[in-house]
1. Among 1, 2, considering only mean count of other Cβ atoms within 10 Å over residues 61-68, which has the greatest calculated value?
2. So mean count of other Cβ atoms within 10 Å over residues 133-140, computed for just one structure, reads 15.6; which one of 1, 2 is that?
3. For which of the structures 1, 2 does the calculation of mean projected area of the Cα convex hull in nm² return 22.5?
4. Quick one: helix-only ellipticity at 222 nm (-39500 (n - 2.57) for each DSSP H run of 4 or more, over all residues; to 500) came out at -11500 when computed from one of 1, 2, so which one is it?
5. Suppose you compute relative contact order in percent (Cα under 8 Å, 6 or more apart) for every structure in 1, 2: which one lands on 11?
6. Out of 1, 2, which structure matches 3.8 when distance in nm of label points 7 Å out along Cα→Cβ at positions 269 and 301 is calculated?
7. If FRET efficiency 1/(1 + (r/R0)^6) of positions 101 and 205 (r between Cβ atoms, R0 = 30 Å, to 0.05) is calculated from each of 1, 2, which structure is the one that comes out at 0.65?
8. Output the label of whichever structure in 1, 2 has the greatest value of mean count of other Cβ atoms within 10 Å over residues 5-12.
Structure 1
Amino acid sequence: MSHTAQFFIDGQWVEPLSEVRFDVVDPATETTIGQIALGNAQDVDQAVTAARRAFPAWSATDVRERVELLKRVLKVYERRYDEFAELIRREMGAPITFARSGQAARGPAHLNALIDVLERFDFEEQRGSTRVVLEPIGVCGLITPWNWPINQIVVKIAPALAAGCTMVLKPSEYSPLSALLFAEVLDEAQVPAGVFNLVNGDGLGVGTAIASHPGIDMVSFTGSTRAGVLVAQAAAPTVKRVAQELGGKSANVLLDDVNLDEAVTRGLAACFTNSGQSCSIPTRMLVPRHLMNDAAQIAKRAAEAYRMGPTDDPATQLGPLVNRNQFNRVQTLIQKGIDEGARLVTGGTGLPAGIGHGYYVRPTVFADVKPHMTIAREEIFGPVLSIIAYDSEEEAIHIANDTDYGLAAYVQSGNLERARKVGRALRAGGVHLNYPAADFGAPFGGYKRSGNGREWGEAGLREYLETKSMVGYGPA
């Protein structure tokens with residue numbers, strides 16, 4: 001790409017107003033692989049002006065026109081699929097096999113799901129003599145994280161386009177290259193000028209400017225709970241809509257009728273997805289007390305079988321964390337688990353054996369974790385599993401719900417009805433029964449400090465719509 005130090009505003013690649021630059025580092029090699037510009041409030045203002053200018057025409061387009069645009073985006077994306085996988089591998093350290101099958105694959109998955117929704121969605125409904133009309137909310141500020149860069153970009157941009165909104169995107173400065181490539185895809189797919197705009201930057205310089213800008217009608221933010229609070233505070237004076245997908249500390253309740261070997265092995269694999277850098281993964285494994293030692297040994301065997309190494313090796317299963325700060329934070333939390341008395345089954349602090357550089361973390365399993373311990377309460381964002389014992393089904397539900405978060409929860413049982421019953425008792429936005437396949441039409445979002453609003457499928461589209469009641473409209 002030739003645009004790494006530029007922004008995409010009003011249908012053109014433009015020079016930033018700021019001269020501040022930021023190095024993009026490959027976390028597997030600790031080498032600089034590119035440099036981006038960090039924007040400021042003036043860059044954001046230019047992008048918002050372009051988006052507001054484009055809104056009247058784009059919001060008035062026919063639904064069929066929006067469907068055809070999304071299909072063009074999908075076609076261009078699929079042609080450049082391998083480029084997305086390679087950039088995600090390099091900018092955030094995803095092993096190439098996972099970058100292809102997990103990370104890059106989310107773009108077409110969500111585009112296809114949204115196209116299907118848009119083709120059958122009713123934007124108007126007659127209720128008695130009132131016509132209820134769903135209209136695009138306006139100009140949207142989209143702030144995305146580094147851990148699932150394309151996934152989070154597509155689940156915001158696609159429904160915003162489908163709704164008839166215009167937008168300004170700020171991707172994470174740690175994984176900006178795939179976002180710049182997606183801007184090229186949108187440009188080639190002939191998204192009208194000003195409908196999509198991209199300004200790179202950090203949270204303080206660009207994120208705050210987006211959240212507080214009076215010309216932005218809605219902010220959709222994905223990131224940490226701490227940063228989400230700051231976004232909401234910055235947005236409050238302009239009373240704009242704020243949709244947030246924040247942190248998680250998801251429980252995985254293994255009931256006493258499971259195939260323990262399968263349930264633990266698959267649970268650990270889910271916890272280690274994306275090197276543990278996912279907000280909805282099951283990081284707390286709850287097991288019947290009498291099965292604790294067996295579960296710990298199964299998890300130990302599974303964790304120690306993970307292959308770590310260069311991210312361009314198709315055999316590598318577990319990559320590094322995204323940057324040094326994240327590596328240091330996870331090291332501190334692992335040590336905290338040891339200091340607070342959790343039983344270290346495998347892993348621990350330091351680099352994995354045979355690896356001398358990169359932000360790799362040893363696959364780590366703790367057993368006999370108490371619900372009050374730091375590693376049972378704080379989001380770690382690394383390949384660290386905490387196994388917690390319970391004595392009754394009621395206690396398992398209590399432990400699972402005893403958290404500030406409520407993004408996801410998991411239940412494993414040999415009896416689906418039993419799993420359903422426990423799942424209904426869990427306070428989480430997404431409950432996964434017996435390790436199901438991903439459903440890209442299912443609403444995604446959380447309770448409590450995991451955020452508000454929903455993404456994915458129809459629920460994601462509705463976030464970008466405003467409701468108008470035309471009272472006295474008359475019968476259809």
Structure 2
Amino acid sequence: RMPAVIGTYKEMYDGWMLCRFDDTDPETKRPDPDAYDEILEAIDYLGFEPDEVVKASGRVETYYEHARNLIEAGGAYTCTCSGEEFSTLKNNAEACPHRDKDVETTLAEFEEMVEGEHSSGDIVLRVRTDIKHKNPALRDWVAFRMVDTPHPRPEAAEYRCWPMLDFQSGIDDHLFGITHIIRGIDLQDSAKRQQFVYDYFGWTYPEVLHWGHVQIDAYDIAMSTSTIKEKIEADELDGWDDPRAPTIASLRRRGIRGEAIVEAMTELGASTSNVDLAMSTVYSKNRDIIDDESDRAFFVRDGVEKTLLGGPDTAEPPVHPDHEERGTRDIPVGGAVLVEPDDVPANGQRVWLKGLGPVQHTRNAFEFTGEDLDIVREEGVDVVHWVPADDNVPLRLRTMAGDETGHAEPGLSDYESNDVVQFERIGFARIDRLADPGEESDEAGSVAYFTHP
């Protein structure tokens with residue numbers, strides 16, 4: 001949600017947008033080297049361009065400099081208490097025994113941290129706040145800690161003394177001249193922690209806008225980076241762009257336009273309350289964008305083959321029902337067709353093969369009857385889609401509920417990857433890949449991703 005909201009605010013107020021990768025935790029929230037470019041691609045897909053892009057892991061020396069300044073201002077001290085020991089003291093509003101350490105000693109011990117002379121858990125640098133503050137989370141919080149695990153970026157792999165997010169982001173927000181911070185409601189303590197640092201330096205804190213969590217329906221998987229990552233590692237998801245994953249990458253691969261997501265998100269506003277986003281809203285926005293430009297096509301799942309007795313040799317359904325000027329799709333019928341199991345009428349009953357005409361189910365075959373559309377309008381005969389049994393495109397359709405296999409009309413092979421078509425009576429789909437002519441595969445070599453109904 002963040003890029004959509006921040007990018008929109010930038011456009012509304014002719015602002016300046018910073019994309020900062022807060023990648024200073026090489027261990028617990030270890031950065032994914034591929035994610036840097038993927039996040040920038042996602043921002044571009046949503047229709048925005050940051051004015052500047054920085055990686056916090058490339059600015060460690062800047063954070064060291066400000067830590068030294070903070071120590072000299074009396075705002076920080078080194079602490080060798082165990083986490084459990086300090087937690088007990090903090091919860092009892094009691095000062096750490098290291099709290100009154102002099103500046104020279106603290107500076108010397110911080111330099112030992114910078115030089116990597118300590119291991120993880122041995123020592124931290126704490127911001128000196130109000131040890132009796134009513135909120136224990138704000139009492140003498142950690143600004144720097146030791147991390148034994150090297151950073152995945154080679155340029156940052158030598159560092160072992162790393163800033164915590166609240167210190168790092170607080171320093172950067174000031175240095176980059178950020179006037180407005182937009183963050184989740186779960187981070188509202190961050191501004192309170194960072195205010196202590198700003199007070200020591202005599203800085204003015206930016207305005208902060210908090211928003212609540214966005215709950216999205218239609219997904220069985222929680223919107224959690226760690227949960228999705230675990231499922232990918234367990235081969236329960238194919239990747240971040242698996243159609244079952246609640247991610248920007250997934251929506252993009254399904255053929256949903258970035259502007260549809262932005263419109264749906266910005267309509268939610270910036271409430272501090274948790275809000276629900278129905279995917280039907282995103283689908284509606286996207287349908288308004290793609291419907292007019294999307295050609296129609298037939299795709300039959302789990303096709304039942306029926307011999308066709310009589311009728312035209314070629315069907316001519318429209319490329320788009322609202323655009324006669326686009327012409328028709330010429331589909332050679334051949335001697336048999338495939339229809340979906342639920343579309344096979346009872347023996348003796350009729351259906352209208354879309355773009356071809358009326359047939360009656362008789363002797364386990366479809367016999368062309370030659371009647372006109374009145375049987376549809378007046379008698380309620382069903383209109384169904386179909387494909388030739390022999391001349392078609394085997395296709396795997398990837399959906400949120402799992403993969404479906406079937407066959408598309410032969411003209412689908414004339415499209416290209418990233419084209420979006422509407423499979424009539426099924427929904428929109430983005431073509432992911434088309435098999436080369438003559439390509440042999442145990443599975444359908446052509447793949448499309450289901451967009452939405």
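No value in this document is a laboratory result; all are computed from the given coordinates. Nothing here was measured: the structure is a model prediction, and the numbers come from that model. Cβ atoms are built from the backbone, for glycine too; each structure is taken alone.
1. Values: 1: 13.4; 2: 17.6.
Ranking 1, 2 on mean count of other Cβ atoms within 10 Å over residues 61-68, first place is 2.
2. Numbers: 1: 21.4; 2: 15.6.
Considering all the candidates, the number was obtained from 2.
3. Values: 1: 22.5; 2: 27.8.
The read-out comes from structure 1.
4. On the way: 1: -11500; 2: -8000.
It must be structure 1, since only it matches.
5. Matching structure: 2.
6. Values: 1: 1.5; 2: 3.8.
Going through each structure in turn, the value belongs to 2.
7. On the way: 1: 0.30; 2: 0.65.
The read-out was computed on structure 2.
8. Details: 1: 20.1; 2: 16.6.
Biggest value here belongs to 1.
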